[in-house]
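Novice: Listed below are the structures to be examined.
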Structure 1
């Protein structure tokens with residue numbers, strides 16, 4: 001007789017997911033509902049087609065003692081999802097997430113469901129990992145032993161290609177290593193991809209600066225946009241999480257000489273810790289590394305967004321282990337660099353928007369202030385003006 005409760009499984013055949021579950025009755029019931037509901041069928045109704053062989057090959061397995069689970073109404077439990085239910089090479093991360101976080105949220109017995117971790121025997125079954133990653137980014141930019149300096153285009157949208165080029169020139173002259181178009185840009189009529197990309201890349205052709213072109217779009221267009229950015233001379237793309245979860249791996253699989261930036265804006269819809277149903281952000285970061293992104297907006301400390309220090313350290317560790325460059329952004333300024341370095345080390349990108357363009361001396365001065373901060377030049381006039389405006393955190 002098939003036993004859904006086991007102490008362990010052949011981990012080469014399963015993805016192991018750690019869930020925090022809360023049940024109306026007990027943790028055993030919640031785990032059963034999830035395991036059956038997210039694999040072979042209706043949690044509470046068996047039918048003639050559900051053979052022992054089918055259960056053995058395709059049912060999720062609960063890695064726990066049922067008596068132990070019966071005594072609790074909530075807690076963490078590991079559930080093994082059969083890889084046989086997926087085609088990792090083509091289903092990708094989006095279909096994996098459908099298995100991991102799907103129909104259990106429709107079951108009344110389950111009051112809350114949080115994905116705390118996902119474990120793989122072979123992580124690269126679901127992706128190739130970054131093409132460039134931290135080492136490739138540092139080698140390309142020539143920036144070693146210090147944070148990477150990133151700049152964000154502001155205003156987000158509404159500027160012409162000609163104004164964009166002038167802004168980029170000031171950012172580069174100020175010492176920027178990486179420039180990111182914001183997630184609102186994509187392909188507006190006032191600044192279309194076909195015009196702005198060759199204009200910007202012609203200026204950058206002899207410079208070791210990464211320029212991430214925003215290409216957010218639906219699946220029918222996004223891969224064509226990656227290819228077109230490459231044809232037009234681009235060296236990087238920015239894809240927001242709303243377009244990206246089903247496409248980061250597909251972009252990586254093209255194997256083009258293109259850096260991939262994962263922008264998290266909007267993620268809290270399904271990663272916010274106070275929600276009853278969510279996926280921990282560190283899990284998304286692990287999946288991002290597997291999918292093959294080179295950069296990811298990891299979070300921020302000390303800005304208008306400020307993550308819990310321990311949580312952010314765990315996220316940064318998750319990313320750097322997989323070679324992904326974490327970007328810290330959302331209120332970054334020159335007066336935060338030393339404090340962030342002391343707490344988190346130097347293996348990150350300081351990505352700046354408001355404090356870059358809003359510097360009293362303008363964009364070029366804002367870039368210089370950040371450059372001086374990262375290089376430890378606290379005597380620079382631009383750095384001093386930045387500290388005067390935004391302060392210095394110790």
Structure 2
């Protein structure tokens with residue numbers, strides 16, 4: 001849940017032709033990240049012509065398509081993204097797919113449907129200005145999904161739906177039945193109520209917490225009940241109304257990071273307290289206007305350090321290495337890429353992987369000294385909107401561009 005993997009021997013040097021085990025065209029674009037489970041690759045996609053939302057499975061060794069299912073219909077709510085933004089998740093036996101339409105389906109690894117439902121049909125229309133996307137997670141047989149949304153309608157299709165709250169929903173993985181639905185209140189206004197982050201599980205002092213960012217605050221919850229344990233906020237004291245939130249929280253060494261949007265600071269919250277926290281619980285915050293800020297990518301925690309990708313002005317795209325307890329910036333380096341970074345960095349085997357909108361991939365060494373190991377272009381070029389993070393497994397890296405899925409490795 002922090003962007004890191006225990007994978008070994010991940011590929012370092014590659015191109016669109018070199019060190020490619022297989023590559024296959026995707027039916028359509030999507031921002032979701034592929035996952036690997038028990039020798040299979042699972043990924044969501046779209047069929048733009050039919051406006052269908054797809055669940056796909058491939059063999060990891062050969063790239064052969066094992067199965068494909070249409071889970072829902074519809075393509076997007078705006079021209080910046082589509083409904084296939086949420087990544088699948090698996091417990092090793094089942095795989096869960098979720099889409100911004102509210103369509104949710106669980107299959108076994110052989111592709112047999114276990115159950116299917118639409119979250120909007122059961123729990124009300126989603127009130128979002130932008131195309132909704134958040135990835136569900138699994139915990140102890142439960143699907144946990146956050147819906148941090150506006151309280152009043154924003155589109156014509158939402159009219160007559162009444163007032164809504166934001167909530168955390170837990171469903172049974174086995175049958176989709178509700179375990180709990182917990183209201184998640186906030187004091188944000190308008191678009192600032194909207195969050196496209198994903199909830200994150202973090203073990204601290206022998207207990208598992210569910211971390212949630214959005215609505216101008218960060219909260220910690222009991223994942224078994226949804227009960228709120230603590231909250232800190234706000235990074236938006238003036239209640240600016242257009243500060244939607246994209247980065248998910250990330251935690252390490254007893255610190256949880258919350259990234260305020262639009263170039264605002266990153267806040268490091270000390271874990272272990274309860275109730276409404278004041279600013280004494282902030283271990284550090286980055287300086288206004290610094291490179292230690294993230295509007296879209298979720299930071300990475302790897303081998304005791306935070307790594308934060310930042311898109312600056314004049315095509316400056318940097319990766320920052322930050323000490324968790326003090327906030328000291330150990331290095332801040334321009335990656336020398338042209339495209340924006342909206343995919344979250346991932347890491348394994350001492351290496352950090354970053355991909356840009358244009359499909360440029362940079363690999364750098366982890367640690368207290370910056371070292372660039374590799375830089376290549378995997379496509380599609382300047383018209384691309386690559387937002388899928390790079391998935392890493394033993395001897396393998398999966399790179400999903402707008403129109404292709406590459407499996408790298410011997």
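Novice: Taking 18.1 as the value of mean projected area of the Cα convex hull in nm² derived from one of the structures shown (1, 2), identify that structure. Show your work: numbers first, answer last.
Specialist: Numbers: 1: 20.5; 2: 18.1.
Of the structures listed, the value fits 2.
Novice: Comparing distance in nm of label points 7 Å out along Cα→Cβ at positions 7 and 271 across structures 1, 2, which is largest?
Specialist: Details: 1: 3.7; 2: 2.4.
Result for distance in nm of label points 7 Å out along Cα→Cβ at positions 7 and 271 over 1, 2: largest is 1.
Novice: If volume of the Cα convex hull per residue in Å³, for residues 119-230 alone computes to 95, which of 1, 2 did it come from?
Specialist: Numbers: 1: 143; 2: 95.
This figure was derived from 2.
Novice: Distance in nm of label points 7 Å out along Cα→Cβ at positions 23 and 359 was computed and gave 0.6; which structure, 1, 2, did it come from?
Specialist: Working: 1: 5.8; 2: 0.6.
Label of the originating structure: 2.
Novice: For the read-out distance in nm of label points 7 Å out along Cα→Cβ at positions 175 and 375, a value of 5.7 was computed from one structure; give its label from 1, 2.
Specialist: 2
Novice: Of the structures labelled 1, 2, one was used to calculate helix-only ellipticity at 222 nm (-39500 (n - 2.57) for each DSSP H run of 4 or more, over all residues; to 500), giving 0. Name it. Mind dumping the intermediate values first?
Specialist: Details: 1: -11500; 2: 0.
Clearly, the read-out refers to 2.
Coordinate-derived values only; no laboratory data. The structure displayed is predicted, hence computed values, not measured ones. Cβ atoms are built from the backbone, for glycine too; each structure is taken alone.
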